[in-house]
1. Ranked by percent of Cα pairs over 18 Å apart, for residues 14-109 alone, which of I, II sits at the highest value?
2. Who wins on relative contact order in percent (Cα under 8 Å, 6 or more apart) among I, II, i.e. which is largest?
3. Looking at structures I, II, which one was mean count of other Cβ atoms within 10 Å over residues 6-13 calculated from, given that it came out as 11.6?
4. Which structure, out of I, II, was log10 I(q)/I(0) by the Debye sum over Cα atoms at q = 0.21, 0.25, 0.33 Å⁻¹, for residues 22-61 alone calculated from, if the result is -0.73, -0.84, -1.02?
5. Where is distance in nm of label points 7 Å out along Cα→Cβ at positions 134 and 182 largest, in which of I, II?
6. helix-only ellipticity at 222 nm (-39500 (n - 2.57) for each DSSP H run of 4 or more, over all residues; to 500) computed as -24000: which structure among I, II?
Structure I
Amino acid sequence: MKLKVIGWTFYDNEEFESVYCSEAGMEAIIDDIKEHGYEFSGKNHQGPDCGAPVLNDGKKRCFTQRAFGRLMARAHGDYSYYGYCSYDFAYWSLEERKMAEDDDRDLYFKSDIEGLVEENLAEVLVFNATKDQMKMATNEGKLVFPHRNSLRYLDVGDTLILKCEDEEKRFLVEEYKRDEHYYNVQDPKGVPEITVSVTLKEIL
C-alpha cells in the first residue's frame, strides 16, 4: 500500500475515524518517526498532545500504550522482545521528547486535510518465487516467505506479481500476516526472525 503519515492529531479526536493498523501502516508510522526524529511514549500517544498518527487514507491509528511503545522502540532500532519497556507507560528514560506539536505539519481536525487524501493506495509489487512457492500460490492460494524489506508495505488489496523463470502470474492479496520468532528474549539488541504468510487469489 502507498501509505504515509500526513499529520498527527490527539488520540480522542472523534473527527478522525480510528481503524485497525496493518503491518504496512506500522511501517509508514515508523518511517515518519524516523524522518522527523519523534521520540515519545505510549502515554503521550494517548494523552492530550498530538500523538496519534493520521495516514493518507484520512484515518488515524490508535494503539495501547504498550503497542505504541513497541512501535517507537522499533523506529529507534530496538527490535528486542522487551524493547517496548523504554517507551510504553512513562517517560523516565528520555530527557526530552520530540512530538508532532513541534512540527509545522501537525494537524488536529479533519478539515485540515481536505484534498490531501489519496483515493487509490493499492500497489503492484513483484515477488521472485521458487517453483514450490509458485505451485503453492497457484494450487492453494498461499505464499510463505522470510520477511523482505522490499515488501514491507505489502498489504491486503495489493496486487502481487509472482515470477518464476519464464512464468509470471498476478495475484490479489486477500490476507497478510507476520509471525515473529525470538530466540533470545533477553537480548536487548535481538532481532526476531519474521515469517510472512499471505493468502492470494489469482487474477485471471
Structure II
Amino acid sequence: MLERLRREVEWHCATAARILRLTPFWVLAVPAVAAAAIYKLNTSPAIAPYLTKDAAEFTSPIILAVALTLATVLAATRPHVYFKWQALFALALFLRELHFTGTNSGFYIAIVLLLGWASYARERLEPYFSSRAIVTVLTTIIWVYLVSKTLDRHMWDRILPAGTTNDLFEENLEIVGHVLFLVLTVVSACIDGASPPPPRE
C-alpha cells in the first residue's frame, strides 16, 4: 500500500516537473500585467461601465459558451482523448459561471479530478501535453484563476489602488482566464495529434 502510494506521488511529481520545464517564467507576470491593464481601462469613463461585476457576469458565460462549443466540436470530430478532456474542462468552467447551487464546489472537485486524471494518463495525452504552446496557455489559465481567487478571498484589499474594489480585478481576471481558455481550444486544434509521443520517463 505504502509502496503504491509512493509510486503515485513520484508519478505526479514527475508530471508537475515536466509541466514546469515547459512553462516560461513570464507566465507568472500575466495576472499582474492583466490587473494593471484592467486598472488603466477602468480610468476611462467610456470603458469603466463594461468592467463592473454585473457586466462581467453577463460576458463570462458568453465567452465560455463559445469555448465550450468549440471544445465540444473538437471532441466530437477529433478521436484523441485530449479533446474529450478539454471539453470536460470547458464544461466545468461553464457550469460554474451559471451559479447554480453546488456548482462552485463542484467546479473545484471537477478541476482536481481532471488535473489528477491528466497527470495519471499523461502518456495518453501526448503529444498535446508535450506541446509548449498548450502547456504555456494551460498553466497561464490556471495561474490567472488562482490569483483571481485570492482576490475573491480579499487577500489584496490593503494594497488595491484607491477607488477600486477586489470585484473589479477578480471578475475581469476571470474573464482573462476565460479568453485564454478559448485561445487554448484554438491552439489545441492546430496541434498535430498524429505526432508520436515522447519516450516514457
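1. II
2. II
3. Here the read-out was taken from II.
4. Only one of I, II returns -0.73, -0.84, -1.02 for log10 I(q)/I(0) by the Debye sum over Cα atoms at q = 0.21, 0.25, 0.33 Å⁻¹, for residues 22-61 alone, namely II.
5. Answer by largest value of distance in nm of label points 7 Å out along Cα→Cβ at positions 134 and 182: I.
6. Derived from the structure labelled II.
Throughout, read-outs are computed from the coordinates displayed, never taken from laboratory work. No experiment lies behind these values; they were computed from the predicted model shown. Cβ atoms are built from the backbone, for glycine too; each structure is taken alone.
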